[in-house]
Every structure is written in C-alpha cells, then in structure tokens.
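Pasting the structures here.
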Structure P
Amino acid sequence: MKLSVCIFTFNHAAFIAQAIESVLKQQANFEFEVIIGEDCSTDRTRDIVESFQAKYPDKVRAFLNPKNLGVMPNNVYILGQARGEYIALLDGDDYWLGTEKLQHQVDFLDANPDFVLCFHDAKVLGLNGQIGPQTCCGDKQKKVVSLSDIVCDTHIPTGSVVFRRSALKKFPPPNYCSLKATDRPLFLFLSEFGRSYYFNETWSVYRKHPNGDWTGRPYQSQYLTHLQIYTFMNKHLKRKHESAFCSCETRVAYELAFELLKHGRVKRARYAFRRFLRASKGLTPFNLGVLYKTLKFYNLMFRHWITSTQAVVTRNIASKASV
C-alpha cells in the first residue's frame, strides 16, 4: 500500500460527504486507502460514513468508535491503523480540490528522501459560507521548512499534509493525548526526522464554522492550548530548540495577558503576564522590547484601575443620591 488517507470526524454530517468524495476523486498511479475515524457522533455522520464504506468496501475502512474518545485519542488511534508508506491527513469538515494533489505530493517525497513531510496552501471558507481571497499560508511562506519554523512561524493546514509513516515508529510520546490540539504537536514530532516542503498551491479548503474544533473555541482556550503545546514539545525535544519555543511563548502569553485585561479578567491577566516574564528569561539578552512591553502592560493595568475606581465612585454617589 503506497498511501493511507486518514479522515477524522465527529458531528460533521453537513460536511463529511464532501470530504470523502474529494478524496475518492483523486487520480494516482498508486494504490491508496481511505481510513475514517468516526468518533461516535450524535448526528448523521456515522450513517454517511457507513454508506461510503458499503459503496467502496475495497477502498474505505471505517472505524466506528463505540464511545466518544475525544479528538486527540481518536486521531492517534486512526494514525495507528494506516498501512501505507505515506499518510495524508484530512479533517471531516474540510475538503480537497482538484484530482492530482496526492500524486504531486507522493512524487515529491519519493524523489526527496531527506524530507519527512510536504504540505500546501489552502483556501479559507469563512463563517459566512464564502471562500475569501485570503489563504492559510500565502505567497511569503518558505519553501523549505525546519522544525524551528514550525514551532510558531509556519501555519500548516492539516488537510494539506502528506508524510512518511516510518516517522511514527515512536509515536505517540508519553502523555501526548493530554494535549488539546492535534496538528502542530504532530508536525513538530515529525520534524525531528527531516525537513518539510511547501507547495505554493491551493489544493484544499479549510472550513471555519461555529462548531469547528478550533474556530469554535473561545480565545482564552486557544491561547492556553498554544502555551500547553510549547511546554510539552519543548520538553519532549529535550530543549534543543529552547530559543524558538521561548520566543513563541513570550508572544502568546503577552497577547493573552492583554486580551484578558481587555475583558476585565485582571487576576488571570497578571498570571499570563508573569508567564510572559518567565519565558522572556529564556531569551538572550533581556532586551528593551521586554521592558517596553512591561511598561505598556502596567500602564494599561493602571488605566483599568482608574476606570474601575471611577465606576465604583460613580455608583456610590448615585446610590447616596437615591436615598
């Protein structure tokens, strides 16, 4: 078997047929299988997946979980069922474009054994149901991507990835399933074994919708997930890329602190800012940028305190006047 397409799905009844059909349309000079991890959906997703399995019994292998495993355990389990030399990824709410995507990516990996992964750009289907002009990667994305690039500077659309299954021999590392996101940790893990290559082509569509695993999360959960990944993967990689992880952690912690402060969550904002300061110690040297951000944060804190105090005084005056 040359390639396994792994599709991960939960409550994707409105989208899963389009995802599977976009895979079955692929034309390639090699054999590939379609593996679908259906994580005990509460809508009609399972019925749709079973209908494709019945129609294409030699092509589609459906794994129908008897109970909901959760996003990360389901993904890890399905990756373990792959039999191909290469693995292609697709979330059940996204879909591929064209018919030769897999052929191009497999040809590249066959010809370049020092690359572990290749990916491409993706169009974005917005919350308004329309595909806009903005894409996931853009023209400025580097062609050759290292592990340090993937830490936080490179966005890799999940549905664009094809990688070597041989890189999964020691996957997953201990406690991996405790992570709250599936894509970046996997790409970081794979990048231990080689470089990644970028095709400046839009061969897939990334769909944003209110129930999406990522777009459906509140801002605080997204930021905290990034921080969790940085901590876990930095340790897993034995701190060989400490500078890259610290740089990203400072940026995310700082942005989170300001978002929390804007929403009036002062105590949590202070905690996030302390994390920013701790991560900044990993940057050499302690630069003026950190000092500037510190002054900016405490200036905003002071303004928030003034506003809050004025509001309390105004309420007290109004209360006394009404007596």
Structure Q
Amino acid sequence: MKFKRLLTALLGFTIVMSTFYRQSLTKLVSLAAEEKIKLGEILGDYNGDNSIDGSDASFLLKIYAEVGAEKYEISSEELAIGDIDKNGTIDGSDASFVLTHYALTGAGEHPTFESIFERIASEEKAKQFIGTWETIVSGEIIERFVFKEGGMFTLLVEWSQFLTVNGDNIYIGGTDVTSFTEFDGKKLNIGNNGSDVMLLTKKSGSADSYDGEYSIDGGVLKDTIEQKYPNQDLTIVIDGERTYIAMNDITTYSIEDNTIKMKNTPDKLFGDYDEIVSEFKFEGDKLTLTDQDGTVTNLTKVS
C-alpha cells in the first residue's frame, strides 16, 4: 500500500514538472514571438520587415543557440521561413546563407537562395581542380595544367627537347653546355661557345639545385620563345630532368554544373576558340575533360 502511494506521489510530481516545463517553454516561445513581432512571408525574412539582412541572421543564430540549450522548440511556421537549406532545423548554416544573401545584395546583385546554393556547389567542385595536373600530348611530351584559386589557369608546355638538366649537367638541344654555364643559386647563365643562350633568374626553389621557376631575362633563345608565345607572361620551370615553358595566368576558368569554361584564351593557342567548354569527370586523382569538339584530355594530379 505504501509502495502504491509512493508511485502515485512520483507520478503526480512528474505531471507537475512536465506541466511546468511546457509552461516555461511556451513562455520562451512567446518572448521570442514578442521580440520578433511577426514572421515574414518570404524565405529568410525572419523578422517580417520585407528585407533579408543581418537582423534576420541574428534571430536565426539566437534560435540555434536556444535550441542547442534545449530552451526552444521550433514551430513549423518558423521552419518555413528560417530553414534556408531545408535540412529540417534552423542552425548556423541558415544564418550563413542569410548573411551571404545580404552581402551579395549589398554588392548590387540580385541573388536567390537557389543561386547561392549553386554558387557554393560550383565552388566546392572548383576546389577539386585546384593544383597541378599532367597529360601526355605527344609521345612522351608532357603538358601541365595548373588550376589556381581565384579562377586563373597556367599552362606548362614541356621543353626538355631544347633544355635538359641531368644532375649537374645542362644540355641545349642535346649538346652539353655545362662548361659554358654559370649558376650562383639565383642567376643561371647558359652559354655556348661565347654566346649567351639563356639568361635566367630564379624566382622560386632552393639555391642548392637547378630545380625551380625562372624569369627569362635574355639570351638568343628569349626572342625565339617570345615569338612562339607572344604577349604572354613566360617563365622557365626546371623539375628534375624535365623543363617547361610556363604561360602564366593565360586564361580564366569557371565551373558550372559538370562543365568547366575557359575564357579569354590566347589567339590560336587552343585552335580557333576564344572560349573552351569541357565536360569533366573526376575519378580519384584522375580528371577527364571532353571539349566541345569531342576531344578527350586525360589528366593525372601531381600536386
């Protein structure tokens, strides 16, 4: 009998505490409702002032914090306005999307949340491109595609058939010109029988080896290179036994869905096109590009 009375007492206490909790929760929701006055009618306009701005993000962050502390229960009406990414709750991501919308609007754009999602998805795909990729274009000749952050593209064309480094020896067109070469860790002056073939200055890389990137300062081959690749920011890259001519920032690129667009390409460098549009596919460290002519380029990431 005493045990039954104890159970009855515990049950009564539980009912009282449950009622108190519901009343407290209702009070918190009412306070929030009073503070925000009313919900808006468009996605992201949480405070109902017909604008998507920082104050809406502040409200979303406050709710996110209160939900995390188990002090708040989100209503379906609030979800309809504040759950920007439709993941079933209101959290920091929703506030971030609102702030992005606000910033883009302030910059003169006319964004929608859908366009923001697409932009973020494109940026995530673009991150996969960042780095250096290699492809074999003819026999053993290698090209390197360098996709940089910010949408700039650099092309490296192998030049080992003209300039080769093998240990401490340097060859021009197969001829050993080491005895006519001077290197102080920064300046690399390559000569042949009294004439300057190439005058280079190291821009990056250790002073202990030839490896690195060099500006082209002079020499008889400087004019030859510049005539072949006019109006370009050209450098020489030595990487082990391979050397490259780098055409730096020769074009821009952008990602849209499963295509990459390369715009403002140099005349004749990519045929008759001033814009190359290619579908892309990633498989681990492999990248396949298929351009508008159906030409397939297979690349392997090296760094």
Structure R
Amino acid sequence: MTNARRIRLGAMVSETGQFDPSPEVTLGLATAVERAGWDAVYFGGHVVVGEAEGAYLLPPAGERQPHGIGRVILDYPFLEPLTTLAVLAGHTSRVALGTGILAAPLYPPVLLAKMAATVDYLCGGRLELGLSTGWLQSEYEAMGVPFAERGAVFDDVVGALRTLWQDSPASYSSPHARFDGVWTEPRPARPGGIKLLFGGELHARALRRITEHGMHWWARRRPDLEVEIARLRVALDDVGRDPDDLDVVVIPSRQAWDPPLPPGWSRIDDVIDMAERYLAKGATTIVVGPAFLAASLDEIPDAAAELATRFRQLAD
C-alpha cells in the first residue's frame, strides 16, 4: 500500500480488557507501546456512571468480556484522563498523549484550559485533547450541567479554551463561559495551542466545530468513512484550511458490515486487515487497545512490536 500521508498507530490504554485496570497495568501498557515504536497513547473515561445507561457490574477477573457500545461497567475504575496523562507524561518521552474522549461540557472551561495547558507544558507539547459532548446523561445530572444544552455548552467551552491559550489578557463572553482581562500561565508548549480532536457524528454542527476551531476528527469507526471524510475535506477547503493537514482517528473493530474473520487469523492479523481498509478510506491514525493483543501481560511487548512493524509496512 502506498500512502504519502503521515499515518500513526495509537494505543487506547484505558481499555485493559481481561487485565485488572491497576496503575501497574496502565503504566505497563503505555511504556510498552512507546518502546515498540507506536506514535500515541490515548486515555478515556467517565466521571460517574448511572444505572440508566444499561450498565452492569464488572465480572470477576478471568470472566471479563469487552463490553458493547452503549453499555458501561458500573464499578469499573475509570481514571480521570488528564490526571492520568500527567502521570504518563513522566514515564514516556516521545509518544503523543491524548484524551479519547473527554466530555468537555462537564468541565469548567477555565479550569479545563489550565489543566490541559499544564499537562502540555510538562510533556513538551505532546498533548492532544479529544473532546465531545458525551452521551451519559447521568454524568450531566451529577455535574449539574443541563444535558439538553450540551451542544451549546461544548461550543462555549472550546471557544474559551482557545481564547485562554492565545490571548493575554484573555476575555470571553458567552452564555456558558465568561471572563474578562485574565492571565493564565503557562501557555501550552505547542505553538498555536493544543491539538484538538472532535469526537462525534459528522453532522452540520460538527462540521462547523471542526472548521471554525481548527479541530481534527475522532471518527471511531463507520461504514461511510470515505464519504464523510470527503465532505469534511470540502468544508476545510472552503474555509482556507489545508485538508491534507486533517487527522482522522479510527478505532477499528470488526462490525456487522465487515467480512468475516478468515480461519486461523490472529488478533494482529485482524487489526492489520482493518487498519489497511480504514487507511484506504482516508483515516490517518489507527487506535488499538494493546491489552487485547495478547493473553498475558508478559506477551504485550512482543505483540506491540510485531503490530508496529507490520503497521509501518502499510505505508511502504
């Protein structure tokens, strides 16, 4: 496969699969993929989880299965992403560190700007802030944020972030975020501010967010990815942004629309097959849960190295 674009391999280390989500496992996964040559480490999570979302309790170790879309484990120890990335910054030196994904309306915008800028400053500009409106209504109720207004709150949060990272003094006024003549240091280490990724469906409002706020797209996975990327590239060109600078993040997993897995294939074979198909559709970053590549933690480093080697061959 010939691909002139810069393609990347990322690790979703917040998904620990059959392993206990302990600090040792989290750090072990992150450092293993960096040593293996992966490009990025991402971390997602929830503030709280309510029973209304079809959640369930965590099965005992050894009996765990990956949970499905729209289901959340009630007693899973979801670590706060930015706090965790601050710790991972001290144990890594090269990989990008990203949230995948943070429900931005749940965070006070000024505090979120400060936290993200601090992590980016400490890790030397490696932070990528993946943001979305979120979907767990119980989180909004617990945080006192109106669920029905989450789209408008999201827009105000992102506007406040960009203002605080660029202006000194900074002033901003909107229904859900306002400040006047304030300074906040340190600034993000990356010139122009922290890289932002929007997670969600590519409806008209999402297109506007990506084009106006200089965001990239956390697409996860979808059968119409090629068509959606084409729409996004046109929208970026219309506002004077270079479509070739767009980063499209996909988390490949076998879906109903995919062909069946050939007999005898390994998990790595499966990931490479899906990665090649998504890259051909226009994805640029493929994110994989390294915990699902092997049956034991001791096997993760070798599996991560094998996947990295085979992934690089896709760009040749």
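Values quoted throughout were computed directly from the atomic coordinates according to the rules given, and no laboratory measurement underlies them. Values in this document were obtained by computation on a predicted structure and should not be read as measured data.
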TODO: Compare relative contact order in percent (Cα under 8 Å, 6 or more apart) across structures P, Q, R and report the one with the greatest value.
DONE: R
TODO: Determine which structure produced the value 78, 52, 39 for Cα extents along the principal axes in Å, calculated from the coordinates; the candidates are P, Q, R.
DONE: P
